[in-house]
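Following this line, the structures themselves.
Computed from the coordinates by the stated procedures, all read-outs in this text should not be read as laboratory data. On a predicted model such as this, the values are computed, not experimentally measured, just so you know. Cβ atoms are built from the backbone, for glycine too; each structure is taken alone.
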Structure 1
Amino acid sequence: MKYHFENKKGWMNDPNGLVFFKGRYHAFFQHYPLATHWGQMHWGHAVSDDLINWEELDIALYPDQPYEDDGGCFSGSAIVKDDILYLFYTSVSHELGQTQSVAFSRDGIKFEKYEGNPVITSPLGDSREFRDPKVIRYGNSYKMVVGAGKDNIGKILLFTSDDLFNWEYDGELISDPMFGPCLECPNLIRLENRFILMFSSIKALPHRVNFAVCDFDGKRLYLDEDPFFPLETGPDFYAPQAFEAPDGRIIVIGWMYNWSRTVPMGKTHVGAFTIPRELSFDKSGRLTMNPIKEIRPYVKDESRFVTYNDGLLRIAFEGRTVLRKQLACEPSMKILEDDGVVEVFLNGGTDVITTYIC
């Protein structure tokens with residue numbers, strides 16, 4: 001692909017640890033290097049100067065500790081403190097289940113795992129659904145949100161730390177059975193004077209990734225009325241993560257694939273990142289998601305793969321309809337084409353569709 005990062009070999013899914021560190025953008029990802037299917041998870045690693053051209057580096061985290069001897073190193077996030085890069089990830093073992101651990105690096109290349117790992121075990125008494133830590137700075141402390149579930153009720157849990165190693169449990173931010181047995185890949189990030197909550201659901205909802213605009217006082221969320229909505233309605237967008245760029249932009253990258261796809265015979269690598277998108281509010285106060293400015297020169301106003309007629313948006317390839325979407329009015333469109341995929345940004349980024357076309 002020209003504009004999307006994809007790994008060289010094996011399986012990749014969730015983007016992890018998106019961060020700007022020592023003059024470069026770093027992106028990590030869940031990775032199984034031995035085959036084109038899910039396996040014991042590692043953290044792959046790539047770097048970029050412009051968020052378009054990526055260089056894949058050596059694997060950053062291997063599942064080489066007793067607390068990772070089952071599922072390995074699941075998804076997580078990154079934060080910089082005192083010129084040190086910290087990776088927070090879910091460590092999965094036979095004995096402890098899903099726990100949260102930390103690794104750190106002074107050069108952004110070689111990582112050392114904290115000798116006190118895991119730093120958090122599940123406060124729910126059930127470690128089977130407790131994963132994907134996202135850490136942010138909040139005032140003089142740090143906040144971590146973790147996806148969880150118990151008794152088929154999806155949850156987001158909140159923790160606080162002053163030093164990134166010792167964490168206190170603050171309680172549940174979200175607890176709702178409508179999202180299925182577990183919420184995955186939660187993100188909480190400040191945008192202007194509000195906060196954006198973003199999470200994925202393993203339940204087959206109409207929209208697998210939900211967004212909410214809210215306020216946050218360090219302990220509780222204050223959600224707007226009818227808070228949860230999709231910004232992305234395509235089939236190939238999951239587990240997105242947000243981070244703040246050096247210029248203050250809030251940038252989102254998602255996993256461009258989905259679990260129902262069949263891996264073609266002979267394929268040596270599977271999975272990719274979406275193009276980076278910027279979150280912002282439009283003049284009406286609506287949350288939008290649009291291609292970052294670095295990639296706008298490659299975005300088109302129309303595409304031979306995307307048409308709109310009589311209330312129906314249609315994405316097609318070689319006569320085969322890939323996706324249909326009912327729309328009351330003809331939308332404005334910005335479209336990025338790449339090898340086998342299109343990303344369609346409708347009506348100023350208030351609705352986005354990402355899909356493979358072949």
Structure 2
Amino acid sequence: MTFRRKLVATLVLAALLATAFFPALLSGAYGIGPGRVASIVWSKATGRPLPANVTRAQEVVVWRIRLPRVILAIVAGVALSVSGVAYQGCFRNPLVEPYILGVSSGAACGASLAIVFPAHFPGTQPTAFAFALAAVFLAYNLARNRGLISPMALVLSGIIVGALFSAAAGVMKYLAADSQLREITFWMMGGLYFADWGDVGLTLKAVLPAAILLWWYGWHLNVLSLGDEEARGLGVNPARSRLVIIVASTLAASVCVSVCGIIAWVGLMTPHAARMILGPDNRWVMPGAAALGAIYLLVCDTIARTLTMAEIPLGIVTSILGAPYLLWLLRSKGRELYAN
């Protein structure tokens with residue numbers, strides 16, 4: 001694919017994301033017209049007074065409930081997607097996702113501890129974030145052998161650490177009271193139920209620098225996919241590049257998991273879709289996957305909060321919509337996957 005076609009495809013994805021933004025802002029049980037929604041956003045963004053025909057309830061719904069949730073869905077989709085691209089390129093494995101090093105199980109363990117023993121932990125979000133980072137740090141150190149780390153050893157250590165933290169989360173479920181067990185289960189299903197501007201600011205501060213850094217390392221990912229010996233021959237230090245990529249990816253994914261809970265499939269399927277559109281160059285796959293992930297999570301969240309009167313957990317919607325796509329990918333691209 002030529003540079004011009006890649007640029008056009010990327011711009012089309014960005015336009016689709018912009019197109020999906022406003023309908024998501026309009027959707028909800030409390031109906032508000034497009035004109036009033038636009039006037040509320042414009043007035044708040046520019047500091048001007050609200051029009052006389054806008055009620056206080058409409059202002060709260062649009063500015064404090066829907067807009068933070070829509071932006072958080074976009075940021076989370078970007079974070080999980082670029083992390084998926086980075087992990088798949090770093091480990092040379094098309095089936096790797098951001099949770100492979102124990103991010104989800106560590107966050108689940110931390111959240112469960114904070115819910116069951118609230119007096120001993122600062123809160124669900126910070127505890128989930130801390131345990132997610134601890135799980136990855138533990139997996140990384142277990143995989144080290146005389147200062148060297150192989151991708152296979154890192155994946156295996158991630159699986160082991162994930163199993164340990166999952167077992168600990170299971171113990172917390174066993175010890176939890178009925179109300180706590182429901183809260184743990186609901187958190188693990190993922191969702192943006194309580195999104196606010198504080199969550200948006202927190203995730204943006206972590207995800208935006210991490211995404212830019214991962215895009216900057218796109219060429220390193222291309223070289224790492226050739227193997228460590230070839231990377232050294234091209235002047236790339238595989239260990240250092242892999243460490244930077246893993247840290248940035250884990251930071252972005254951990255922050256989103258601590259805020260949104262466990263949301264499956266996004267980091268696994270969007271990199272494949274981006275490669276089908278833009279080719280294998282990770283410098284183009286990274287922004288393409290980011291746009292696709294943002295669109296996908298935005299659409300799934302809109303469905304989750306509007307399909308029924310009771311909100312459906314976001315992780316369930318992403319799994320229901322993502323599984324058929326991955327099944328089709330396995331059937332159509334199975335030979336290539338097995339060959340690699």
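Among candidates 1, 2, the computation of FRET efficiency 1/(1 + (r/R0)^6) of positions 22 and 126 (r between Cβ atoms, R0 = 30 Å, to 0.05) that gave 0.15 used structure 1.
The maximum of mean count of other Cβ atoms within 10 Å over residues 246-253 over structures 1, 2, that is, the highest value, falls on 2. Computing volume of the Cα convex hull per residue in Å³, for residues 86-189 alone across structures 1, 2 gives 109 for structure 1. Supply the structure label, taken from 1, 2, corresponding to helix-only ellipticity at 222 nm (-39500 (n - 2.57) for each DSSP H run of 4 or more, over all residues; to 500) with the calculated value 0. Going through each structure in turn, the value belongs to 1. Determine which structure produced the value 54, 34, 19 for Cα extents along the principal axes in Å, for residues 142-229 alone, calculated from the coordinates; the candidates are 1, 2. Answer by label: 2.
In terms of relative contact order in percent (Cα under 8 Å, 6 or more apart), the structure with the greatest value among 1, 2 is 2.
Quick one: Cα Rg over 2.2 N^0.38 Å came out at 1.02 when computed from one of 1, 2, so which one is it? So the calculation was done on 2.
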